[in-house]
Every structure is written in C-alpha cells, then in structure tokens.
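Please go over the structures that come below.
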Structure P
Amino acid sequence: MQTITQNAAAKINLSLDVVGKRPDGYHLLSTVMQSISLSDRVYIEFDKLGNGLILLADQAHIPLDERNTAHRAARRFLDAAGLSAGVRIFLEKHIPDAAGLAGGSSDAAAVLTGLSKLTGHPLSVAQLHEITTSIGADVPFCYQGGTVLCEGIGEIMTPLVAFEQTPMILIKPDFGISTPWAFSQLNLENLGPRPDYDRLYAAMTTHNLVAMDAATANVLETVALPAYPVLDDLKARLKTLGAGFSRMSGSGPTVFGLFDTVALRDAAYQALTAELPKTYQVISCETA
C-alpha cells in the first residue's frame, strides 16, 4: 500500500466580475484568484491489489459519498485511468464550509494531485483539466494554484505575476451563502463597480494595497451585502484596523483584509478574535 499527504490550499478572489451568461445558465466569469496559506490536509492510501473507494473526514456533517467533490474527483480519476484499485481518503478540515474559500474544490484538486503521483501520472494534462472542469468552477484553479486570472466558467486560466507573502486576515461569519443562490440573484444589468484589470495588475506588481482596493471589485457583493449588511461592517472594521484592501471572497460570506506588514495584521487579529472566533491569520502563497 502506498500513502501520500497533500495540502489543499484555500483561495480568495482578488476580483470577481461576471461578463455574461451561457445558454445553459452558467455565468461567464473574469476573476483573479489567489492561493492562501489556510489549507486542509488530505491523506490518501492507494492499494493496487485492493478495490473500492472509501472517503472519511474529521467532521461528522461532511458527506462521504458522491456529493463530496473529493469523492467525485477520485472516482473520475480512477475511471479515466482504468484503475480498479482500492483508494482510502481522509479529509482533515481546516477551511470553513460554505465560505467562498473553495474548501471542497481544494480537496478535490489535492485528491487528483495525490492520486496522480501515487499511480505514476497515467493521465495527460488535458485529461486532468477535463476532470477538474467537470467537478466545479474553482477546481481547475485549485489544481494549479498561485495567482491566476480565471475566465469562462473557471477553466480558462492565465497565470499572473505571483502575489506572494502578503499578510491577511479572513473573517468567516456564522452563516453561509449558497453560491447558486448568489448567482441566481445577480442582476446582470446592474453589477455596480467592475474591476479595472490594468490598474489592478499594476497595483499588484507594487503591492500597493490601497490602489488594489480602488481598482477591483466583487460584483457578487451587490447581492450579498444588501442581504447581509454585517459583511459591509466587517470590511469597514478591517480597514479601520489597518487593512489597505478589503473585499468579500467569492460568493461569501468570508471577508478578507490585506495588510502591509505582519505586525499590522497581527494587531488587527488580536483586536478581532475575542468577538469573532472564526478569524484567521494567513498569507498569500503559490501553493499550500
């Protein structure tokens, strides 16, 4: 039996724009995604003489069948590779659920990476890309990681200059926001402020957080903030505590703040944790 352990990095959206809608109802995106240091741990055992697929997790509410993206990723990998071996996967969760941080997608990507290593890389890059795209919009990015402009339904990826080692805080409120609900409520005729990518890229290159904040947007905030005003309050609180850039990630409800120094970030963290227990200190990174 062979075993491997993979980190599964969460992501934030430094920008999120919706540029259209396909006939099948999927929204067309233009979003800059960034890997961050908050990550799940995924333990994979592979027995080439065994059979079956077993998924386990350290939290009781997590589904352990095909409803789970990690399970779907393993099944689709084995089917595409023509393997009937035994696979056992254990998820050690640290990324909060329904948070806009791609926790499930990152687990799926880690399963694909781990199984590929354990089985001698039997699938081509194109086959793996097809699998990631079939599982969910964030999975292609999570499989690649780093700093990436993602377009289409997430499958068209353009790597950007790395935006590493930026201190940040995440705040996850005590509620979730359904991604399908958020997109269903979106008014494509009134998306509010839109990202200015030329300005955003220039500001990212110099790590000018205030300029990044002015240049970018998450259009899903037009849905989430009116429904959950506390999110706007959290963004303002992070800026009061020194964040140069604050935004909601994905469809929310997690709000993040980026800081110029670790000292500023840590002081803000100390001010927040007593009343907001789901507060996380992280940094931007290439991979977990």
Structure Q
Amino acid sequence: MAKPLRLLSIGAHPADVFDQSGGTMAHHAARGDYVACIVLTHGARVHDAEISEAMFHRDEIPAPEELEPLMAERADVKAAEVRRACDLLGVSDVHFFGADDAVLLVTDEIVRRLARLLREIRPDVVITHFPKEKAYFANAHAIAGQITLHALGLAGSVDPGDRRPPHKTAQVFFFGTGAAAIPNCVWDAEGGYYNDVFVDIEDVVDKKLAALDQLESQGYAGRYARKRIETSDGAFGSAVRCTYAESFIRMEAEVHHCLPVTDHALELARSSDHEVIARTSRRFDPDTGQMR
C-alpha cells in the first residue's frame, strides 16, 4: 500500500471483534495501519459470570435498585477487559457506545451517532457482522451489521449538526463465522453465502489467544478460547490449506489492474499433497507458545 490503511472493526458485544477479527486486527496494527474498534452494547447481559450465569440459578432476581448498579459495574469490567485485549493486539483506539444489549434495534439515534464517528475516524475499511446472520430480524449480531450499513450510507452525505465532511469507505468485510458457518438452523437455509476472503493468522494466533483470555467475565478465557481457536480458526485454516485463518465476506466486488494471485496460492501450487497436509496439521501449543 502507498500509505497506511485505516481499519475499523465494529462488534455488537465486547468479545465480538476479538473473536471474529483479532488476528486480522493484529496484522494490520503490526504493519503500521491505523486500527480501531467499536463496541455497540455494554454486554452486561451476555454470558456474564455474575449476571447471566449467577442470576440464572437464583430463585428470584434482585430488585432494580440492586440489579441496575450491578449491571453498570459489570459493564465497566467488560470495558476494562476490552481495553486490555486491544493493547495485546496493538490497538489503542476503542469506542464504547454502551447500548443496552437487552434489545438492539436499528434506531435513528444510534445510526446517526455511528455515522458521526465514521466521519471522524474516516476508515478505509470497515469489518462488521453479516447483516443477515441467522434470524437477522431478531439477532443482535445481524442488527449491528444493519446499523453499520445504515451509518455508512449516512456518513457518505451531509447531516445537519455535524460539521465534518462526508466520508465513504473503500470496502466492507463481514465476519465470516456468523455468515457462512456450518448450517445448523432454519435461518441458515437462506442465501448460499460463502467466505471469499481468508486471512492466515498463524503468526499471530498467540496474540489472539491472549486477547481472548482477557475476556474472563464472558467465559472466553481458558479452555473456551483454545477450543474456539481450534474449531473455528482451525477449520477455516483447513478449508484454505493453512494452519489458522479468519474468514470474511466482501460486500463489494474488487477491481484489479492484473489478475490477483496470492503468494499463498502460488505456494500451494508448488507443494505436494503431503506438504500441504503437514502444514495444515500444525497446531499452536499455548503452553509453549510454539507451533508443532
């Protein structure tokens, strides 16, 4: 690239940007690109150890005057975890919208707020949730993608009250995990969407694992993080014949001066079947921090 890119990853919940694009964010940050992330909801209801877990097993939920301060406290805990995870990936710019994750909806208020921030950050690339993920009319991830698309459209025009000039983004990538994962419900029958961009994250899988380990309040730390790396990133890696990969769906077709052929494709073409299998079979050992 002639100059550094500006990349923005937008997630519905505190863990989403790391779970879906942590390795990709680390690559761009290491390359010198500007990398930022936005967390739309406070996430205090989602998988939280003291809210969704402990409250699930109680006979009675606390009164509002007790529950609301606890949720605010847990939201602060999650925000601190996100900041630590960002630091490990080399990402210093993170924005919290603090929306209630009870019901996330496409509203004029949140779209305009995000559009104003897009005009301020002026990203070249946006990564976010697929706007038709599963039951997309009642799925917080999909709603986050829809909010983002509305905001991108608005950011490209003027809006009274915002003195910043319009901004247009060069490309949008949707998280592939939720968009083109293994079909397992009726909502997956629609479409025929497939991941068309994969990022090899073998060299930064340790950073992604360390970032996921920060998300203790959501239950991601420890065994889940390691299971997630192997089953999702490992599966995507196997699909494109590398060790670990993150997957994405491009929103727009791309134009090139010449036919795009990647170094990875050339390397595969020059490798025997056994050499490809050997590479795909490598596994990260979190105890030693080495590939084996």
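No lab work stands behind these numbers, since they all come straight from the coordinates. Predicted model only: the values in this text are computed from it and were never measured. Cβ atoms are built from the backbone, for glycine too; each structure is taken alone.
As an exercise: relative contact order in percent (Cα under 8 Å, 6 or more apart), calculated from one structure in P, Q, equals 24. Which structure is it? Mind showing how you got there, number by number?
Values: P: 24; Q: 20.
Source structure for this number: P.
Comparing mean count of other Cβ atoms within 10 Å over residues 162-169 across structures P, Q, which is largest? Intermediate results must be reported in sequence, preceding the final value.
Working: P: 19.6; Q: 13.5.
Greatest value across P, Q: structure P.
Once mean count of other Cβ atoms within 10 Å over residues 106-113 is calculated for all of P, Q, which comes out largest? Please report the intermediate quantities before stating the final value.
Working: P: 28.2; Q: 14.8.
Top value of mean count of other Cβ atoms within 10 Å over residues 106-113 goes to structure P.
Can you say which of P, Q returns 3.5 when distance in nm of label points 7 Å out along Cα→Cβ at positions 42 and 186 is computed? Computed on structure Q.
Work out the source of 22 here, i.e. which of P, Q gives that when percent of Cα pairs over 23 Å apart, for residues 34-137 alone is computed. Comparing all candidates, it corresponds to P.
Matching task: 15.3, 37 is the computed value of Rg and Dmax of the Cα atoms in Å, for residues 130-209 alone. Pick the structure from P, Q. Don't skip to the end; give the middle numbers.
Working: P: 15.3, 37; Q: 16.3, 46.
Corresponding structure: P.
Among P, Q, considering only distance in nm of label points 7 Å out along Cα→Cβ at positions 114 and 194, which has the greatest calculated value? If we compare distance in nm of label points 7 Å out along Cα→Cβ at positions 114 and 194 over P, Q, the biggest value is for P.
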